[in-house]
1. Here helix-only ellipticity at 222 nm (-39500 (n - 2.57) for each DSSP H run of 4 or more, over all residues; to 500) has been calculated and equals -21000, so which of I, II was it run on?
2. To which of I, II does the computed value 23 (relative contact order in percent (Cα under 8 Å, 6 or more apart)) belong?
3. Quick check on the output: 0.20 is FRET efficiency 1/(1 + (r/R0)^6) of positions 76 and 172 (r between Cβ atoms, R0 = 25 Å, to 0.05), derived from one of I, II. Which one produced it?
4. Which of the displayed structures (I, II) returns the greatest value of FRET efficiency 1/(1 + (r/R0)^6) of positions 84 and 132 (r between Cβ atoms, R0 = 41 Å, to 0.05) on calculation?
Structure I
Amino acid sequence: MAPVKVVVTVPTYNEAENIGDLLDALLSLPVDGLHVLVVDDDSPDGTWRIVEERAGRDDRIHLLHRRENRGRGLAGKAGFLEALRMGAEVVVEMDADFSHHPSHVPDLLRALEGGADVVLGSRAVPGGADLGRPWWRRAVTRAANAYIRLVLGVRVRDCNSGFRCFRREALERARVEELEAKGPDIVQELLFRCHRAGLKIVEVPIRFTERERGDSTLNFRILLRGYFAVLRLKWWGLTGKIP
């Protein structure tokens, strides 16, 4: 096996329509030592079967097939820990639906090479864009970012970005093995842990595009749960549970 330098982790659930094209796009990037780790929560549509078949033909593709304790946060944590176990120097996390386009991965890596510890693909910095979503969804995103910045004190414009890149040392300093989020709030928990650890967090512009194929699992209940999760993170910071 070639040396593992960069592991792109992709948590999936019912992404059979997208995963093959995503693997092709990622593996065609001009990035040395890039591997893709798909963390699938036993998708009923057979996403994991597609990845398993591809992994049998290409040793840069890896599958972590999770059959129990499913959830976005748990899958994300499992992906980070597996990437570290694989020896990754850099870990990228992104969605499978092309809302996070693979063409931005080199931009994230360049920012890391420029001295950042953590790089976020951001819709909210100059050059970034949020495309294909109705105005009210964009308004909710802006309000959520303002709320998270106020409560957690993070100096980041796009606090909800799940397209991010970490040095190995950053994940270790953020104590990724202690992540507790079971759902999408893993994004904010890990960001807050990185902030509290004093890591250098940089944002680079991306063009975020609403998915064209497959169905999103995000709903109002999940969004509301995320707002309460931010308050819980603040409490954990005040009480020392997150150093």
Structure II
Amino acid sequence: MSWNKLIFGALGWAMFGPIGGILGYTLGSQSNVRSSYSRTKGRTQSGDFGVALLILLAAVMKADGKILKSELEYVKNFLVDNFGQSHANQALKMLKELLNKEFTLNQVCEQIQQNMDHPSRLQLMHVLFGLSASDGEVHPEEIRVIKTIGNYLNISVRDFESIQAMFFDDIKSAYKVLEIDDTATDNEIKKAYRKMAKKYHPDKVLHLGKDYQKMAEKKFKQLNDAYQKIISHRNIK
């Protein structure tokens, strides 16, 4: 089996700690997997992100006590769109193993928080919200789990609400995406947009590789859509 294809790239810190244990379980031989890699310090690599993402997706999918077909379809389409059919098939096999395994969420998130940069953690949250909204109904228990993950990952309340609001199509949510109130002045709105554009720019996750940048581009588009909604609503020139 090709480990690189399974996890979409190079592995560093994810091969160790609780995530390494989970990965070893899903791949059948933790020692054999570890022998192929050496621990890498520094920025998160694509494989680290991919493994962390699959584990957290499994946690959210199991949150309401049932695995929905719509959720599996969302994950499948998401993986195919971003990584291609071959990689997606391997990732889905790993995901099915993860759905049958119990793991301690706070330990997994602690490892992610300690080793993954903030822009990459924000990207994780965006994908999790997309999964929750995939069936057209955001289940309260899924949101509870995503919020718990956000807390463990040291995601601020404003960042959490901003990303969550991207999946609602109304003017109130548009303001939340920009992390401002609807009482903000036109100049404050423009300033907030520039700040958020810098925070969510796809180049922030350039180190993860071009495949993961595609995900970041979607988040960036949702930010722009929210800004344009406010501009149109207020008739700002």
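Read-outs throughout are calculated quantities, based only on the coordinates presented, and are distinct from any laboratory measurement. Only a predicted model underlies this, so the values are computations on that prediction, with no experimental measurement involved. Cβ atoms are built from the backbone, for glycine too; each structure is taken alone.
1. Numbers: I: -13000; II: -21000.
It was calculated from structure II.
2. Details: I: 23; II: 20.
Source structure: I.
3. Values: I: 0.95; II: 0.20.
Structure II accounts for this read-out.
4. Values: I: 0.75; II: 0.95.
Between I, II, the highest calculated value is found for II.
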